[in-house]
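These are the structures, in structure tokens.
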Structure I
Amino acid sequence: MPSEITLRLTITDPVPGVRYSLQKDDAPFAPVTASEAPLSFDIQMRLSDDSRFLGPFVRREGRDRRFVYIRIGKSAGDHASEWARRAKVDIHDIPPDLLAQARDGAVLQIVLPGRGRDGTPTCATVRPLEPWRVV
């Protein structure tokens, strides 16, 4: 029977004034406009007995890759924004020992950069600043 788990995606330095949201199914979910402060999204999903991620936030690519999207600017519903981006956050590589703790109710967090080298919102596959950990 699948377990309910919570993943927290924290963006350390989002671009102030830009709207961010999760992607649920194919639409923005819970949009927020960034300030100077870090921005966090909590995602509830199911984890099957064989550790497959399930639910409307989970995206897949190929047989094994699983990820979630953070929508940015126009993609997050701000049609006046100059950006229409998505950040891809891999979840398939979360270590099994952390998944076991998540099954027991622990929240797993990853820390992500909010800006690319040019200062604009990070997009495409985002490499974490810190690995997944229990919070």
Structure II
Amino acid sequence: MALTNLEIFEQLDELVKGLLWMGESDYPFEAFIWEFGEGILLNNEIVLKITKHSLETTVKVIEFEVFFRLVMIERNWHNAQESEVVRKYQKLVSMMKQYLSDLKVYKVGEVRKDIYIVGKTNTEDYAGLATVSIET
């Protein structure tokens, strides 16, 4: 069953409630929909324009599976809260893979990286999550 863009946004928004992307600092996720009204293929330049970054800003594209690989594995030393976070990430990734295609992760910036986890909806628009990662 296909979901509307709004339903995808609402599911993403619900799945990331209370979830933080952990790094040198912890940042929340924000769900978004990018509706263009025409079949635009995402590339680095379009991502920079949409997110209002300078066109000279560094962009690194990462495979969706690679980005989430470490947070999806439950470890035997995890406490109950950590195990619950892993389950939340597993559910989030599963939902995104089910309803979005061409999933990619765009890391924009040098040390403070704005992260956009983006996939194509069934209406040829884009939906995903934004967060921040500090990487020194």
Structure III
Amino acid sequence: MRCLIGLLLLVVSSASQAATSQGYGMGGWIAKFQPVIDQANASGELFRIQGHCQSNCTLFLGVRNVCVERSARLLFHSGHDRQRNLNAFSTKRMLSAYNPALRQYVTGHHYMDTLDFHAIPGAQIIDRFGYRECPRR
């Protein structure tokens, strides 16, 4: 019985972990993010962007049922290849995940022209760009 309860708790905690950006905040390659995005979109469950979220972590803004915590901090930059050469395809992939207001802002302010990080607080993502605020837990 204890094993069954332990297994159930592991499954429940894993499921709740899968619905957040936690563990993905430092960015990485699209192959790490696309399966998470696909799973979140397939399940329809709420996906929370929380804490530090840089680079490809911002792709989570394109999840169908996404919310952003006010305390989150999202960092944007141009897409690049493994040699850190700017890559238009990767940049377009990131831009396609953003709503029109955010996409216009990051392109208009040249955030997507360099590899320099440009931070936007979660509160601004919510208030200025219209993303949904996460409910309090």
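Nothing in this text is a laboratory measurement; each read-out follows from the coordinates by a stated rule. What you see is a predicted model, and the numbers here were worked out from it, not measured in a lab. Cβ atoms are built from the backbone, for glycine too; each structure is taken alone.
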If relative contact order in percent (Cα under 8 Å, 6 or more apart) computes to 22, which of I, II, III did it come from?
III
Using distance in nm of label points 7 Å out along Cα→Cβ at positions 57 and 73 as the calculated read-out, with 1.0 as its value, let me know the right label among I, II, III.
III
Work out which structure the value -1500 belongs to, where helix-only ellipticity at 222 nm (-39500 (n - 2.57) for each DSSP H run of 4 or more, over all residues; to 500) was derived from one of I, II, III.
I
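So mean count of other Cβ atoms within 10 Å over residues 49-56, computed for just one structure, reads 21.4; which one of I, II, III is that?
Only one of I, II, III returns 21.4 for mean count of other Cβ atoms within 10 Å over residues 49-56, namely III.
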